[in-house]
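Engineer: Given below, in the form of structure tokens, are the structures.
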Structure I
Amino acid sequence: MSTQINNAELKSIIKARYSLKDLADIQQLLRAHRSLEFIATGQGLFPAAAIADSANTGYKYVWVRDNIFVAYAHYLMGDRTVALKTLLGLMNYFKKFEYRFRDIINQPELKE
């Protein structure tokens with residue numbers, strides 16, 4: 001089984017084994033394309049994708065699972081301020097809408 005890669009720039013750097021130089025080249029490519037930059041909302045949460053036309057995709061919205069992963073990545077990289085702000089943003093969201101969750105737990109038909 002093989003993986004199909006349509007992006008020529010990416011295809012040229014994918015290998016079975018990588019040297020330290022290969023990894024540095026990949027990191028440089030990712031930085032050049034700003035692939036590792038995350039732009040948070042004012043609440044410290046991260047939308048699913050930073051794309052200009054996201055009205056019909058749903059990618060402008062915050063996804064809980066993804067924000068947990070982004071917070072954890074920042075934590076592992078030593079940026080605990082961003083990690084904490086993200087977790088506080090999620091906590092504030094759930095606190096603000098706790099009543100909705102409780103209402104649905106108490107009256108499951110409300111989910112419809």
Structure II
Amino acid sequence: MLAPLTHNGEGKILNTNADKMASVLAASLSNLYCVKLIYCFEKNGVLSDVTNDKSVIDKLDAKTFAALKNGKQLFAGILPKIDNAFDALNNGTDCVLIGNAIYLEQLIKEESGTKIVL
């Protein structure tokens with residue numbers, strides 16, 4: 001779990017993008033370890049149809065992501081997670097999954113959620 005808090009040096013708490021922080025940390029740790037990054041949120045994975053919670057995409061590659069993004073088929077809130085997932089993979093992270101925290105055990109086993117692939 002990662003919940004980064006940052007400040008401006010004068011005591012003001014800043015709104016930090018936790019997805020980006022997790023991506024950078026995972027990529028950095030991948031220099032020493034086999035790293036699996038799991039992004040958790042309220043959906044069961046990346047959905048091909050934002051109106052259908054059962055439309056989870058099992059594996060998402062860059063080409064499919066671009067097509068879904070260009071077709072405005074993805075909810076805007078998932079875009080930063082996916083962008084950061086690809087950044088992590090492109091910088092050495094071994095595996096990235098996106099899914100619901102209540103299925104964390106299945107996510108760890110890669111039996112749930114969406115696996116982001118290059």
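Each value in this text was obtained by applying a stated rule to the coordinates, not by laboratory testing. Computed from a predicted structure; not experimentally measured. Cβ atoms are built from the backbone, for glycine too; each structure is taken alone.
Engineer: Using the calculated result 2.1 for distance in nm of label points 7 Å out along Cα→Cβ at positions 37 and 69, pick out the matching structure from I, II. Walk me through the numbers on the way to the answer.
Structural biologist: Details: I: 2.1; II: 1.4.
Computing distance in nm of label points 7 Å out along Cα→Cβ at positions 37 and 69 on every structure in I, II gives 2.1 only for I.
Engineer: Please compute relative contact order in percent (Cα under 8 Å, 6 or more apart) for structures I, II and give me the label with the greatest value.
Structural biologist: II
Engineer: helix-only ellipticity at 222 nm (-39500 (n - 2.57) for each DSSP H run of 4 or more, over all residues; to 500) was computed and gave -9500; which structure, I, II, did it come from?
Structural biologist: Traced to structure II.
Engineer: Let me ask another. Using semi-axes √(5λ) of the Cα gyration tensor in Å as the calculated read-out, with 36, 19, 14 as its value, let me know the right label among I, II.
Structural biologist: Label of the originating structure: I.
Engineer: From I, II, which structure was mean count of other Cβ atoms within 10 Å over residues 13-20 = 12.9 calculated on?
Structural biologist: Working: I: 9.1; II: 12.9.
Value 12.9 for mean count of other Cβ atoms within 10 Å over residues 13-20 corresponds to II out of I, II.
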